[in-house]
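*Asks:* Structures given as structure tokens follow.
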Structure P
Amino acid sequence: MKALIITTFLIVFSIINAISQDISGEWNGKTKRGDKLITFVFKIKQENSKYSTTMDVPTFRISGIKPSATTFINGKLIIDGSNVGMDYTGVFNTEAQQFEGTYKEGGVELVLNLKKGAVKIADSRRPQEPVKPYPYYEEEVVFENTEVNVSLAGTLTLPNKNGKFPLVILISGSGPQDRDESFMGHKPFLVLSDYLTRQGIGVLRFDDRGHGNSTGNFGNATTEDFSKDVLSAIAYLKTRNDVDIKNIGLIGHSEGGIIAPLVANNSKDIAFMVLLASTGISGAELSVMQSKTLRQFPVKDEVAYEKNTRRAIAIVTSNNSESDIKKELTKHYNDFLRPILTSLNVPEKNINLFIDGQIRTSIKPWSRFFLQYNPADEIEKLQIPVLSLNGSKDSQVNAKINQEGIRKALIKGENKDYKILELENLNHFFQECETGKMDEYRKIEQTFSPTALKEISNWILEIMKLKK
């Protein structure tokens, strides 16, 4: 899930240590991906002779991206965005007063030139997004994962400033996400939190570590690490007197849906759980499925392709050293993928980029953990009420296959209180759709199906009612 989602639209930028000039301020540039013109804004600050930068992509309403390291020496800018799977190299053109460079991510290579100055951002709010002032209490909060010295920043919304309320923690999907789970011009967690809070349910949503206003390194973290960030959120909520600590629930979307069971099985404070587009099969099996259904090139022999995909997974999940895995994986991809792409007349340069991107993504700690993790093992242990929702047109997580895995796990674990629903004509982000394909997400004005919103809130309120 991670590589497929972030490769679509995540770009990162920062600058450090200019020798002869101060490059603090805003820089912006535009580039084209297919027929889509993408605008980037880079906000650079100088601190102790070094530069730090956050990047926004207004086209997709993404903000707060933080790269892991950047150097600027003799006019050459090199950005190491390995924490989010990208890199950028640019040279400053003194005559044109701009950086002229190339952005790479996976098999994608884009020309990206940057000029200094702010750019006017048009309001692209989607119809369902709430407008302030809200008819409820909102508070910016920060809590700590002391185990790894990470500060997590988020937003807490409560039906009223006074009182004690049931509350859900929203857990985002794969890739570095902000508290609104912003993607393709949509903010589904903002819409969901607004809806639930208006129904009397408090919500905590927060920026992933290393993203937005949260600290830490996203690129070195695994699904298990993210579960510990959620455990830190629970510990924080228990310090407040306006949260009903006996009624704290989790709502996890996509990868968030496989994080949530890990959290619940390591905490006695979770009262219920909602799984949105969650998987019920192993990461390895999901990856095999996605390698076929989301692949952007044809193959002549699907059986051989699947066999080679499974071989790549076996290499990645072996107990060998990282250097040995990288070496073996490089040979395997050159023997397996290169002939396929060459037969399709893909330029060698692009093939090299694609294979290099596949290798860098595969050896990340996240990938190695994900491929060996089966959420059904954790779902089986759950003895709390569970609601599982999947869209019938989800092209990333097949509803029938994954809900069957979830159902079997709950039955095996003898869970007595669960509800599993496949919602018609909804995609991976619970938008009403035509095809369910990823390139359709941004074209849809709806952010979150009202049917799905009602199912979630009604189920939670019913759980609260039964507990009284």
Structure Q
Amino acid sequence: MKDITYDVRVYKTEVRKNKDGKVTSYRVLWQTAGKLWKRPFQREAQADTYRSSLVMAARNGEAFSVLTGEPVSWGRAIRGEMSWYDFACKFVDMKWKAASAKYRQDIARALTAATPAMLAGERGRPSDLELRTAMRRWAFNTKQRACAPEGTAAVLGWLAENTSPVSALADPETVRSMLDMATSRLDGKRAAASTVLRNKTILQNALDYAVELKLLEANPIRGLKWKLPRTTHEVDRRSVVNHAQVRALLDAVGKQPRSGPRLVAFFAVMYYAALRPEEAVNLRGYNVTLPDLVRNAETGELEEPVDDWGELHFAVAAPFAGREWTDDGMPREERSLKHRPDGHARVVPCPPALTRILRAHIATFGTGPDGRLFWGEQGGELPNITYMRAWKKARKAVFTEQEYVSPLAKRVYDLRHACVSTWLNAGVPATQVAEWAGHSVDVLLRIYAKCIVGQDEAAKRRISEALED
């Protein structure tokens, strides 16, 4: 068998010391089929016992696994064996029911990135693109796996036969290689900090599950010295637009043919009420409360009231995930609001400018399917590509070339950032802003710290006053 060897050499235990000469650990070294293995122990007796067991197994002519470095009989006696591919599929199936559609995608991406480090064979290996596609779209998708087309099924069959057992991750070098691969881009460079953190967390959870199944004695990632990149959750101040720029952008959206006029209110609820895109796209007519028009006593005409504030109240968002990841096959999955329990609503004030925009929108377009305020041209859900394309065209029409290539309102989500920044700079208490925006106060201040203007000048004035004679 290609996974075993009788070529074994056990070396003298290595004593590890720090700079002060104090013993920190004892490391057993041995070699199987030319590959060096190392296992540290805190106590000398533990290391001697382990080394003696290796020596005895080698003298008795036992077969050693080239994947774990240990005698094959140890793995059979202590724990069952399962290939990485079978385990990854089992982990996905265990997580599937309780996971959101977007988190299901995240799990599939993390496992797809990690699996190449666990490949044990080369003969008949499909291309890297075929492997990635087969894993991400089919293998690590509980809903799709059994429906894989014939060509993809053959790729999955190759994977099932050519991945190392989970027990191979007991080797620190193997788990480090897997973690490095899972947190790198295809070109080998480090992935974005958010991706690194997300993929490491998912793999750590997966190996906790391996311990639960008794495929590993302990989670090797938790004991690995592996530095996470620094992450920042602050809003880039350069991305925040001012009110004049937003008015110009909304005007440019309204001038676009076909979907443009009906998208003005969609962007407006994000800027004036800090809705997330997945909240705005799921907004229904019954989520909007607008003040009644008042009749002018002199002209008899209905007019907007002086205090034209309305209110938005909603409890469900619909983030985009893709049909293959949702239980009902719809592109979006309706979920509770972010950071809120099921059924917990958020109430946001609707300022006069937004009230006028929403009133005009409802009067012109009414409500669509299921009472939605915003929907696609064909009557279905509003596609991401439709509003993203409209926003890109509006930025191109309004901004200078330098502004267009800058982070300024580059993402639709930046409208929400601009709204929250406006509230904070207007002096609205952080507790109230956090309630409207759906954040905790701590998260709010951490994210928007650099967007609160005027604090530097006030601090300087206070210092100057304190230093005056």
Structure R
Amino acid sequence: MSNLPIGRKLPLDFAIRLGDGTPAACANRTDYTTHTTTGECTVSTAGQTGVQPVAIRLGSGDWRTVTTVDLPPLDLTQINPSGSFTSGGAQVTLRGWRFATDDTGYARPITVTNTTTAPLYNYPVQVTFDTAALIAAGKLRPDCGDLRFADAFGSLDYWLESGCNTATTRVWVKVPHLPVGTSAITVTYGNALRTSASSGADTFLFFDDFQDGVISPFWNIPSGSFYTITETGGQLRLTGQTTAANQYNIAGFSLHTWKLTLPQDVAFDTELSIVTSPDGFKAGLGTMLNLQGPVTGGKNIAFWQSDWQMVGKSTVTSDVFNRHTFSIGLTGSTTRTLRWREESNLNTVLATTDTLTPTLGFFSYGPDTVASFDVRFDNVRIRPFAFPEPQTAVGAEQVIGVRVLIGDTPCRNIVPVNETLLYCTVPPHAPGWIDVTVINPDGERDTLVESFWYGDQPPPGVHLLYIPAVQR
């Protein structure tokens, strides 16, 4: 709405609607050179066709029809190019009218169950689902970069832990509020233009993946006589050699927890890789509990109090391993209980103790013999902790946004530019002339019959003329 008097704007309680649709949100765009303002209102045409009245009102007053608009139905008029090899993969441009412009792709509901006795706030929950099948079907980027998570109020921070293009991809999603019982969030994917929004720093209270090659000031790295600590290769690496005089000493580093605001109930999650080590090493992973002792039948979970006090058995059964995940959670105010879990089996407790006054943030390794060693820590994170931890279940897939079918096969990587233009990538298909159909979310559809040719040769009746290019 233009031609407003100089210095005037749309009133804050101004509203406009199309037909019986929802009143539109309006904004004022002012040109401060001319002191004139244009009112811009985004009016939904969803589900409406034909001649529709345009009405305005102020505040709670009556609606007043000021004009009408003729809305043609969904109409697909052109696809270009109009053919592809049978292997597919070509990007095509579709033109027409009334294409839906919302996000396209797929969505799945995720049910989150909190079985504790109190609501949880800003709590990272672990979600595990199959991305290999989605990538194979062309629904998800090969790097999982188009994953997004949201609740009813907007987008959610997340961190892709591991396993993209596997049946057990693990993602942590920070949910602002988890009531007791069940609640729901949503995962969406299928928008090829998106790149990864995965961020451990945004998802956890503290996060370090050691990717920048510079040791964070949150860490205290002491100098050792028989070891060195470096940040290299995306890991914090401890290397060294013991002698008979220092074989029982430890190499260690600690977190400046005084720089952080930690909740009373807190969890430390760590990935540990043992590249070179003797069998009987010991390793601390953020608390006073240690991975300790021989590997036959599994390493011990123990703490030192005049002697090693064993409180459980680890699933680690070898002296070397790659990227084993350990999670130690602390709960309680007067009685402080430590629970040890491994490999993201968050509610399978391998060790429990409440006999310690825990010291938090200390990480260590000791070979307990004369030996060389190469030990690597990664993806250290701190988060709120409740036990049992919330459980998640991923529901059935739903298609969202406008769809394009090439025959009966979905066109991939749909990108709606506006109501008259969209792009997509055609799938593989058997040769021949194929129908192309556009379907809006409300079910409205339009088809160009036999408008797209699949084949490794031109369609019948079409002859290609090759003109040589001459450069002078």
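*Asks:* When FRET efficiency 1/(1 + (r/R0)^6) of positions 186 and 290 (r between Cβ atoms, R0 = 41 Å, to 0.05) is compared over structures P, Q, R, which one is greatest?
*Replies:* When FRET efficiency 1/(1 + (r/R0)^6) of positions 186 and 290 (r between Cβ atoms, R0 = 41 Å, to 0.05) is computed for each of P, Q, R, structure P gives the biggest number.
*Asks:* Another question, if that's okay. When Cα extents along the principal axes in Å is computed for each of P, Q, R, which one produces 70, 53, 43?
*Replies:* This figure was derived from P.
*Asks:* If FRET efficiency 1/(1 + (r/R0)^6) of positions 298 and 394 (r between Cβ atoms, R0 = 30 Å, to 0.05) is calculated from each of P, Q, R, which structure is the one that comes out at 0.15?
*Replies:* Details: P: 0.85; Q: 0.15; R: 0.45.
It must be structure Q, since only it matches.
*Asks:* Right, another one. Name the one structure among P, Q, R that FRET efficiency 1/(1 + (r/R0)^6) of positions 226 and 410 (r between Cβ atoms, R0 = 30 Å, to 0.05) of 0.00 was derived from.
*Replies:* The structure behind it is R.
*Asks:* From which structure (P, Q, R) was helix-only ellipticity at 222 nm (-39500 (n - 2.57) for each DSSP H run of 4 or more, over all residues; to 500) calculated, if the value obtained is -13000?
*Replies:* Checking each candidate, the match is Q.
The numbers here are math on the coordinates, done by the rules we state, and not lab data. Note that the structure is a prediction, hence the values are computed from the model and not measured. Cβ atoms are built from the backbone, for glycine too; each structure is taken alone.
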